Structure P
Amino acid sequence: MKTLHVLDASSFIYRSFFALPPLKTSKGFPTGAIYGFLRALFSIFKNEKPTHMAVVFDSPAPSKREKVYKEYKAGRPSMPNDLKLQIPLIKELVKLLGIPTIEKEGYEADDLIASLAINFPRRGFFVKIYTPDKDMLQLVNDKVIVVNPMNSEIFDRDKVIKKFGVPPEKLADFLALVGDKIDNIKGVKGIGPKRALEILRTFGGVENILENWERFKRLFPHADKEELELSYYLVKPQIADFDLAEEEVKIKEPDLEGLKAKLLELEMKSLIKDLDKIFKTKVQGTLF
């Protein structure tokens, strides 16, 4: 079975930027996120030898969630300028590597990843998603797994159940009840993970709660129906109205000379050596 490797670009970029020292070129250009991102990407190439891949980026335009709920992710700090400067170069390097990139106005990377995870198994693909985002665990099934790039933890269906107490298809219900401080999703006041599991055993899911609201309200007087509806909407993937052909996620031949030139410009000679190992090409000794 062919495997589609899907990378949540933002998670790799942020992780690299904050995990590594503030690397810079001799001219003062920041490179930590670029270096860490490429290291992680090269590791996947070495270990997995992928043939099909998509690196998925968030669109800078407001997402559907932000249009519905302006406070969505409002608590997150703005992107540091040193990180912002590196993103165009990361996109350029990914394309030079021959790897397809995906970005669609108005959609978060999560939603595009969800579309890939739904569409490609229908074509006989196994899908491997690289992201630390727990929302993406909703997509896990017998043909989709999630790998947390922070610690290489692999989530299949059993692992999701072990971690949250619910299967992937009930994770949106669970998250809607408990909320998510990181994304500024309120959930239901006074309901934590343990109570949420009890509620799901009783009611089955959020849709059934909403249909039996008076009963639920008697049990949880502080609950707000509109807030629960909103939370449920925010945690569920908004499936993007797009589809890609298999050819559009096939890794192409890399532009090795362009890559070497760009990496030399960024003063990353060690990564040029990695290119040699990955693509079995002879790199000029004079570069070192």
Structure Q
Amino acid sequence: MTAALEVSSPVGLIAGGGVMPFAVADSLIARGVEPVVFALRGACDPVAVKRFRHHWISVGQIGRVARLSRAENCRDLVFIGALVRPALSEIRLDWGTLRVLGHVLAAFRGGDDHLLSGIGRIFEQYGFRMVGVKDVAPELLMPEGCLTRASPDQSAIADIAKGRDVLRALSPFDIGQAAVVIGGHVVGVEDIEGTDGLLARVARLRAEGRIRAPVSRGVLVKAPKSGQDLRFDLPTMGPRTVEGAALAQLAGIAIVAGNTLVAEPQAMIEAADAAGLFVTGLPV
């Protein structure tokens, strides 16, 4: 397991949607590090965040986050949680953002990794250190090896290899972090609709007869992009991913170990075992 980086307390979590921000916060508390959650309006769970010291922010309020972080003595900041990419017109500009508006506009001229890395560099210019979940909560990362009763057969192993090749080839275009391969045929890659949307599309194609391969064949492969800043936007999976893979009638899920976040791991494994799917962690 990757050793956790030595971080200062408290740590600021710039939190989007889903359960991962709170899993990271709980992990920090277990290590004796205080989390301060900067909850993004319209994304972060307003009920779950009440368990932690928190402040509400809007997308684009870089100056407000910097000011609050200094007031809370947060030197280290983490981006964590799901967020729908906003349009420039939806950003709530404050004076701190206007001062670096050119850098913000440049960050938007690319994919998600380019955007998050660009915003991260702005916070670093403000004197903060951007750290990743790999640094503060490595126990939330996917381990290597198969976690389920089912395991990949030779057909699935070949599909996994092809999926990794596809994702590696797509990496320079900063498109997505997942692909579905069935019997050596690439039937879908992740785009703006995310992994859930990709799996729903595969399920629909099966229902329409566009995918003729037998059920319980094919693999969802997830991996970060080559050259990606691994502090930001790591692939994430959990019980919901397993549910989508089951509806898509796949054989299983393969994700890169050490570089993928796992939400609710026990529930994920139980759901996969119940559906007869394999979940395996791939070597980097």
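For which of P, Q does distance in nm of label points 7 Å out along Cα→Cβ at positions 154 and 266, calculated from the coordinates, equal 3.9?
Clearly, the read-out refers to Q.
Rg and Dmax of the Cα atoms in Å computed as 19.3, 59: which structure among P, Q?
Label of the source structure: Q.
3.2 is what came out when distance in nm of label points 7 Å out along Cα→Cβ at positions 178 and 242 was calculated for one structure; which of P, Q is it?
P
Using FRET efficiency 1/(1 + (r/R0)^6) of positions 130 and 162 (r between Cβ atoms, R0 = 30 Å, to 0.05), single out the structure from P, Q with the greatest value.
Between P, Q, the highest calculated value is found for P.
Name the one structure among P, Q that helix-only ellipticity at 222 nm (-39500 (n - 2.57) for each DSSP H run of 4 or more, over all residues; to 500) of -13000 was derived from.
The read-out comes from structure P.
Give the label, chosen from P, Q, of the structure having the highest value of Rg/Rh (Cα atoms, Kirkwood Rh), for residues 186-225 alone.
Max of Rg/Rh (Cα atoms, Kirkwood Rh), for residues 186-225 alone: Q.
Coordinate-derived values only; no laboratory data. Since we're looking at a predicted model, the values are computed, not measured. Cβ atoms are built from the backbone, for glycine too; each structure is taken alone.
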